[in-house]
Structure 1
Amino acid sequence: MSRLNRYQLAFLKWRKKQSNSRVMPFVLSVVVGSIVGLSAILIKTIIFYFEQYAVYFAPKLLYFLLPLIGFLLVTFINRNIFQKTAYFGGARHVIDAIENHSSIIKLRLVYSKFVTTGLTIGFGGSSGVEAAIISSGAAVGSNVGRFLGLGYRLRTLLIGCGVAAGISAVYNAPMGGFIFALETILPEFTPTLLIPLLVAAAAGKILFEFIMGEHLRFQVPLTDFTYEQIPLIVLLGVLGYLMSNYLLKTYSYCAMYLSRIKNAYMRALIGGITLGCIIYLLPPMYGEGYVSINALLNNEERSLFVNSPLAVLPNTVWFNLFFFSLITLAKPISTGICVNSGGEGGYFAPSIITGGLLGFLFYKVAELVFPFYELNQATYIFLGMASVFACIMNAPVTAIFLVAEITQSYQLFVPLMLVCAVSYFLKYYIENLSRNVVQPKGQSKALRVDRILLNQLNIKQLVEDGGTAVTEDAAFREVVESFAKSNKGVLQVLDEKGMLKGIITLNDFRQRLGDTSNYDTIQARDLMHPPEAVVEIDEPAAEVLDKFDTHKLWSLPVVRKGKFKGFISKSRLLTQYRKELTKVNRFF
């Protein structure tokens, strides 16, 4: 065990003085929330300045070259500076770190994604900033926990606090951040999670707003919702599911085709030129896309045609519908090219933007087909956002609260609930029609809870003493005597330094027991064999159980860097796991 530093000792001393164990998570959630709030300010500032200077120095006719420059810069940085964290891609890797890596996330992720995502979006990449803030927030929570010497449970809680604070700050949506952490990142809801997550989300939002000022993504007056529009909302929910399916397939195809280009710089070159051509034809594809949504909300739809070669075509209803259909379908393609050809970012924002464009297009068509309805275009833009986001992020409750907060459209709670229920039900129902559908890793909530509960077990506390060991030179007689003194069916063979050389089981010499003439001539090295699997003492318990199941064994040797520490049995591991299952508060 590594020695504690003076900060850890001071923290542990303070912790022992607390009569109430709930005080410490509360204090740490404020700390994590504040740090992540500052991180959100930093990334927004980086993107703003990259975007300002990129646009300032580039003539309008050369805007289409900016994504290419951004992709090449990000590719160079990821291959030469941030190569150890380049693979990390937001929520899915945060979940993987919680499930399979004991909630340990590299410290460099606190800042590395800011630079690469800032360059990508600042130079016109069509992705979202949320992957960076989720990665950074999770890294802050994990490393605060590691610095203070906290265990797996509290590190996981602080990761959730970091993610909640990040989404809260970037979107000015504390409830959205809180629910996103519960619904997507953390394994399941428990009452003890409420206060730390709420405090972290509030701290991140307050600090961001205090320094950057009050901000809303979208602010527009809404008319009262009428229940006669329910059939239209149900139809929009269906279209939201279909659009989310189109998004996912588009991302998959982009990843598949671009991955065939093995040279990273060539991939960035081809992806940058392709995205540049799309931006030249459809300027709204430049950057995240929030500017386009705000233009539509403010009845400035003609501003989306500016600098597009299509602007010379006649300004008719049918041409406008064609143009907005193009940009709605092109947004997922732009994002897929951006993320898979060298750029950084996530699918969080693109799902919101695509949903908003779908909602606007739906409103335009509904206005023509159902002229007797009094429709509000902002209402359908917001409902489209929630519908697509709910399916893409597998987070319908987050979609409801996030859209309500970032639009200040709290009077739309009922239609938001309805449109998300329809779209997410279709996604869930259709995906589960076939029993042969394999659930992607990290998607099954039950599997995640199972693995996280296992990982709360400490392997060090489950290790059993191996008893008397023998060396490779030990005679058969000594091996038999060692087995006679032990109640285990396996014996470890060590060298003089205590390093594990092999193991001997009863089956390895059962047939030789009757021939006593060989008791002094046969040595342990003649009987031993390498173990089928070895457990590192700091290995997550879920991985240890996987080894038991894979090799169909009931006992495995435990080592620390090759030095033998004892054995761990499957029965003891499962017994301890069952105890965890019976606890009222299984988490935190």
Structure 2
Amino acid sequence: MAAADIPDPGTLATTLALLIRDGFEQYHARFAAVTQRARLRFETRDWAGARQDAVERIGLYDHCIAQTVDALRRGAGEHVGTRTLWLHVRQAYAALLDGLIDAELYKTFYNTLARRLFATQGVDAAIEFMAMDVEPSDAITHPVARHSYTLSATRPAEALLRVLGDYRFDVPYAHQLRCAAAIAVRLQDDLAHWGDYPVRSIELLDTVFYRERRAYLVGRVFGEHRFSPCVIALVNDQHGLRAEAVLTRRRDVAHLFGVSRSYFQADLATVGDAVVFLRSLLPGKPIDEIYTVLGRAKQGKTERYRTFFRHFQDHPTEQLVHADGTPGMVMAVFTLPSYPLVFKLIRDRFAWPKAMSRQQVEEKYALVFNLDRVGRLLDAQPYRHLRFPRARFAPALLDELLTQCRSSVSEDGDDVVVTLCYVQRRFRPLNLYLREQASEARRNAALDYAQAITDMARNNIFPGDMLPKNFGVSRHGRAVFYDYDELCLVSDCTFRAWPTPRNAEEALADEPWFQIGPRDVFPERFWMFMGLPGAELAAVREHFAHLFDPAWWQGLQARFAAGDFPDTPPYASGQRLA
């Protein structure tokens, strides 16, 4: 049906554009309502409630999209799927967004609706918003709301006392002056290489950032000729409210805002201006990751798509190839060598001993969105109906995808359409890293791998498959887990001691002589399945003996059952204030 067949198409297009705008603003208001609970959760130490809020907020987007689709169907009736009408809707909607700081968020909401209604494969540039040649945030010049403080060379703690006083909570500081003095000392120590009077001023966002058990004051600290990020971490524990840490190194702040962390609860009136500010602190961090860690995961996906395909078009002769690492039994993984992403597709059939369905794999990846990732699980964003030129695939990769991933891949003329894939940052596989590095780096990586398993376990996450090929190493040497097909909750496992053989026959048996349930796990045998080189395995068994102790795992389960989750700070103990 053509737009000419619709009575007064201009008026209908305006009506639909208003419905879409109202749908986004309803989503934005509900997002803010959940986010605003974070302060009370922090003040009352309601960590279970904070976890529930994080899960609720993740699900809001799809819920509001569904509601808006229903409103559009009611508003347009049989004309809702008329493509020529949507050419007018796009134009009317664009006019509504003129001058808005967060116009890109509105556009992404519109694009999601259009793709749902038209089942678009790839991008329909005629009815969607997709500027591949510009970085939309570059046009934002509006300064984000912030506080500024000048520090005296002789009495810097006075300014820090004002800082803490300006960010008010309904619980008192245990020792506010002591906290201010400790922050001042740490800033002076960390930035002493700037000169005798290193810290001249501090600038902090008005908005407090919350996540897990901490509140963060986020901004930057200025010297005479340079500036650095400045994040003050606050905790509210049995000792009261206090400053726990100050982060001024970009790598530490980048980790705090990293892709292996859960999303912040930050009640920002507008998001684009905050993203511009955060990019000034972390110029090396992709814009998509900043949007995502602020809880705007759908916008993060849009920006990731935009930047990847712009790079893809700018490198027209580079081919997509298999990603480095051991080929997975569940996932086929490919990458563009010059860009730090991997694309993971579910295979049609899984090799033995994998015994699961495609749906179960999808459920595992969906579960990760709702978990507290504690800096150890990579964000894995699902993308549907991605379209690539067939010629851009290396022949061996294309043959594998077309023969082993037919449920996820189809051909359309000269293009290959990927129906579903999961996109993650590319990290160096731990098994390869251990072969490539000198002994000290290998030992440190193995110990951090064991720390990663510990951190996940303390947050009710069991990786299932502990082989190093399922872990990656960041450029800063941090181990993260990225293969989720066997991931489960610690509370769902049965941790058992390995029975003592009653005779020589049992001791020499090739198979267990006792019954093993589907959820049984034997920590004492973990060392056999870690696949670590001898020296590194010995170091892990020495320093992380608890991982091989069934009682430690059972103790965690008892704590989880009582609603008690151990605290996992996002920085090393040495970074805590005195």
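Taken together, the values in this text are just the output of simple stated rules run on the coordinates, not laboratory data. Bear in mind the structure is a predicted one, so any value in this text is a computation, not a measurement. Cβ atoms are built from the backbone, for glycine too; each structure is taken alone.
Quick look at the values:
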read-out	value
Which entry (1, 2) yields the derived value -13000 for helix-only ellipticity at 222 nm (-39500 (n - 2.57) for each DSSP H run of 4 or more, over all residues; to 500)	2
Highest-scoring label, criterion being percent of Cα pairs over 22 Å apart, for residues 82-297 alone, among 1, 2	1
Which of 1, 2 leads on distance in nm of label points 7 Å out along Cα→Cβ at positions 146 and 386, largest value	1
Comparison of 1, 2 - label where mean count of other Cβ atoms within 10 Å over residues 74-81 is highest	1
Test item: relative contact order in percent (Cα under 8 Å, 6 or more apart) calculated as 15, pick one of 1, 2	1
